[in-house]
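Right after this note come the structures.
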Structure P
């Protein structure tokens with residue numbers, strides 16, 4: 001693994017590079033499809049910035065919640081150096097689901113404020129979430145975070161300066177497994193998106209598609225990804241992500257169950273609404 005590279009004497013994290021590149025790719029794709037649908041792509045740009053802020057805030061907040069054991073040390077710090085040390089331990093990481101929920105909430109608030117067509121944006125963004133996350137998981141692999149369980153099959157890391165516990169231990173590359181699953185989800189949702197919105201993308205109509213899956217790609221993502229995440233959590237070896245119910249489930253497995261249930265209810269309610277209409 002290569003957690004960092006040095007460019008012109010400056011150390012740059014590989015995860016950050018991949019995440020920035022993936023974010024730019026997703027941003028360009030969203031703006032292009034929003035423009036092709038006849039809407040202002042400036043709204044898409046601002047929405048992405050608002051979502052990014054929500055992702056950073058939500059990811060850090062959930063990370064802190066899973067590491068509340070450091071809170072008493074932070075409160076009882078006797079010096080500024082000790083305070084910053086425990087502040088870094090408490091907020092010095094990010095959890096995907098926290099970022100996802102924070103970004104979704106921030107984006108929803110902006111969409112309500114600007115009165116954006118939520119069906120258009122939810123369908124347009126649904127395939128792009130696993131695309132970004134798939135690349136980000138490759139960044140995790142290079143960085144060494146979100147590592148897998150000890151395994152006869154896997155990768156041995158040496159001299160990782162940030163996560164010393166992974167050094168010298170063969171671990172299953174769960175980050176790459178999840179990345180592959182994310183790309184599969186992306187291709188499924190992207191093919192559905194193109195099929196649903198093709199007439200509008202071609203400028204053949206200005207009406208919402210009559211396809212039964214129109215407006216349902218986001219809840220479909222909430223079924224596909226939580227299912228993937230629930231099972232690959234069993235292959236995760238990092239304990240810092242937190243557990244609930246006495247260690248029965250990881251925090252991410254618990255959230256996966258909730259999101260899956262929300263998606264099922266969402267689809268059931270929209271299907272009932274479609275039948276009435």
Structure Q
């Protein structure tokens with residue numbers, strides 16, 4: 001395993017972002033982008049040049065989508081991912097376009113939030129969600145790419161069931177242990193019993209469970225929440241995971257930088273302990 005970092009792919013200052021994480025000692029990153037206007041040939045050339053200049057391996061392309069997004073329990077089900085019918089067609093195209101951009105920069109794994117996938121298989125919306133995922137997965141499979149579901153808005157068994165129903169063999173998990181906690185959908189260590197063999201990416205993020213029925217729990221620095229990273233890394237190793245633990249800290253400013261560097265050291269210590 002190695003410790004990675006998120007780089008935001010947005011207008012301006014992209015080289016500064018690559019330079020900073022390189023100075024911090026990172027050599028692996030997930031590139032996160034919510035702006036389809038950047039997914040051009042020129043944009044791909046820039047990313048490739050910066051990747052080579054700073055010696056970074058881009059482990060995954062985190063692909064956002066257009067339209068409203070509300071990260072809560074009240075408006076989230078109607079606004080997030082491809083689950084809402086009103087936004088599905090456009091967002092499926094966003095994900096296909098993002099996957100094409102990922103191919104241009106030589107990235108195999110495409111990650112996204114799919115939304116609040118129905119728990120109930122008899123939900124009238126469920127067949128449409130399955131069909132949309134299959135369209136995306138089949139297109140990515142043509143090019144040897146994988147579609148990774150970032151955890152959070154669904155229980156682990158809902159993901160497992162969807163993977164089985166789509167059946168394309170290129171659906172995997174980007175495990176965000178904090179999100180499972182923030183959404184109250186599961187204990188990340190126990191979740192490995194359900195989908196551990198499907199984990200291809202990990203967000204190193206921590207959090208606390210919700211304390212009311214409308215808002216998510218709170219994200220905190222790795223090691224200060226309920227994710228239990230020592231047990232989580234042990235479980236990931238048992239399931240054969242040997243990829244990046246990509247640090248994500250959802251605050252800004254100097255405290256974010258401080259927390260990232262402390263997390264980098266903490267995770268490396270845990271990784272070194274696994275190899276002992």
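Any read-out appearing in this document is the output of simple, stated calculations on the displayed coordinates, not a laboratory observation. Predicted model only: the values in this text are computed from it and were never measured. Cβ atoms are built from the backbone, for glycine too; each structure is taken alone.
Between structures P, Q, the greatest calculated value of FRET efficiency 1/(1 + (r/R0)^6) of positions 63 and 127 (r between Cβ atoms, R0 = 25 Å, to 0.05) is seen in Q. When helix-only ellipticity at 222 nm (-39500 (n - 2.57) for each DSSP H run of 4 or more, over all residues; to 500) is computed across structures P, Q, the figure -21500 traces back to P. Given a computed value of 0.7 for distance in nm of label points 7 Å out along Cα→Cβ at positions 15 and 175, which structure among P, Q does it belong to? Among P, Q, the structure yielding 0.7 for distance in nm of label points 7 Å out along Cα→Cβ at positions 15 and 175 is P.
Each of structures P, Q was scored by mean count of other Cβ atoms within 10 Å over residues 111-118; the highest score is held by Q. Looking at distance in nm of label points 7 Å out along Cα→Cβ at positions 183 and 199 over structures P, Q, structure P comes out largest.
When Cα extents along the principal axes in Å, for residues 31-102 alone is computed across structures P, Q, the figure 58, 21, 12 traces back to P.
Comparing mean count of other Cβ atoms within 10 Å over residues 135-142 across structures P, Q, the highest figure comes from P.
The value 17.7, 52 for Rg and Dmax of the Cα atoms in Å was derived from one model only; which of P, Q is it? Computing Rg and Dmax of the Cα atoms in Å on every structure in P, Q gives 17.7, 52 only for Q.
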